[in-house]
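Have a look at these structures, which come just after this line.
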Structure I
Amino acid sequence: MGNVTGLVLYVVFAAIFFYVLYGVIRAGVRDGILSADKRRRVDAHASSEIDPSTPR
């Protein structure tokens with residue numbers, strides 16, 4: 001019975017660890033995408049101010 005309890009505890013803690021890791025990775029990807037979108041908008045705005053012949 002003790003071996004089963006240890007195995008269950010191991011599985012539960014592993015599941016909690018991977019769930020937290022999933023959340024951290026998901027937040028990092030989300031922040032990276034938002035940062036890239038913001039940088040792309042700023043770059044597009046800056047390039048349109050430099051060259052007025054580019055279509056908007």
Structure II
Amino acid sequence: CYLDLLRRSSARMCFLSDGDLLKLLSDINIVRSIRILKRECFPGLRDICEQRDG
């Protein structure tokens with residue numbers, strides 16, 4: 001399954017549920033995606049933000 005392969009690619013990704021992985025892969029707002037990642041994979045971090053080039 002693609003989601004299992006995705007989980008094996010990153011130790012932090014293995015903590016995400018199928019639903020959260022599907023949300024991250026869907027066309028949702030970047031802020032919501034970052035919120036899901038922070039909550040599930042990086043609970044100790046104060047903030048995660050999008051890095052833009054330029």
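Rule-based calculations on the coordinates, nothing more; no lab input. All of these numbers come straight from a predicted model, not from anything done at the bench. Cβ atoms are built from the backbone, for glycine too; each structure is taken alone.
Match the computed value -32500 of helix-only ellipticity at 222 nm (-39500 (n - 2.57) for each DSSP H run of 4 or more, over all residues; to 500) to one of the structures I, II, and report its label. Among I, II, the structure yielding -32500 for helix-only ellipticity at 222 nm (-39500 (n - 2.57) for each DSSP H run of 4 or more, over all residues; to 500) is I.
Computed over structures I, II, distance in nm of label points 7 Å out along Cα→Cβ at positions 5 and 45 reaches its largest value in I. With percent of Cα pairs over 16 Å apart derived from the coordinates and found to be 44, which of I, II does the value describe? Matching structure: II. Once distance in nm of label points 7 Å out along Cα→Cβ at positions 13 and 37 is evaluated on every structure in I, II, the highest one turns out to be I.
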